[in-house]
Structure P
């Protein structure tokens with residue numbers, strides 16, 4: 001008999017980010033929740049999402065687009081603790097308003 005222990009990631013976000021998510025258009029909000037669920041199950045490295053990448057100059061910080069075209073919506077997240085699997089969402093909103101220097 002094989003036993004598998006499946007550990008999920010904890011996805012945390014602040015009240016500010018919760019408001020940002022609620023302010024997204026309905027279709028983008030659904031995409032955001034799908035991404036967060038995927039991160040919870042599979043981890044923060046989600047290469048299947050458009051323009052996924054690590055943010056240069058920021059340790060363990062990742063971002064990806066929720067859609068193509070304009071306006072482009074992004075989600076930025078940071079790995080807070082690999083050992084206990086915690087990811088914190090730092091920003092969810094329009095790409096042009098993301099301050100990547102501050103978010104990392």
Structure Q
């Protein structure tokens with residue numbers, strides 16, 4: 001997984017920054033996704049509302065739920081703080097198995 005992230009994003013830090021930005025800047029409700037393309041490349045995509053990358057032939061690897069119900073009770077309207085906490089609970093072993 002780490003090799004694929006470094007290959008497709010340059011570094012883990014660059015990946016984390018891009019993924020966090022995708023999650024933070026999504027207008028309204030939706031999802032930020034790490035996906036694998038049919039060519040095997042990792043990409044970050046945004047999907048609004050109930051959208052998912054399967055509709056576009058992309059394989060979901062990881063997602064961050066940015067619907068307000070996911071963070072409002074704990075973080076109120078502070079989505080960036082929720083996204084920072086998101087990184088603390090990821091099970092990288094499970095995500096690696098999805099590649």
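Figure out for me which of the structures P, Q the number 0.75 belongs to, where FRET efficiency 1/(1 + (r/R0)^6) of positions 58 and 74 (r between Cβ atoms, R0 = 35 Å, to 0.05) was derived from the coordinates.
Attributed to the structure labelled Q.
Work out the source of 1.4 here, i.e. which of P, Q gives that when distance in nm of label points 7 Å out along Cα→Cβ at positions 26 and 66 is computed. Matching structure: P.
Source structure of the calculated read-out (helix-only ellipticity at 222 nm (-39500 (n - 2.57) for each DSSP H run of 4 or more, over all residues; to 500), -11000) within P, Q: Q. Structures P, Q were shown, and P(r) over Cα pairs in 10 Å bins from 0, in percent at 16, 49, 31, 4 was computed from Q. When you work out distance in nm of label points 7 Å out along Cα→Cβ at positions 10 and 82 for each of the structures P, Q, which one comes out largest? The structure with the largest value is Q.
Given that distance in nm of label points 7 Å out along Cα→Cβ at positions 18 and 90, derived from a single structure, equals 2.2, which label among P, Q identifies that structure?
Computing distance in nm of label points 7 Å out along Cα→Cβ at positions 18 and 90 on every structure in P, Q gives 2.2 only for P.
Laboratory data are not the source of any read-out in this text; all were calculated from the coordinates shown. It should be emphasised that the depicted structure is a prediction, and the values quoted were computed from it without experimental measurement. Cβ atoms are built from the backbone, for glycine too; each structure is taken alone.
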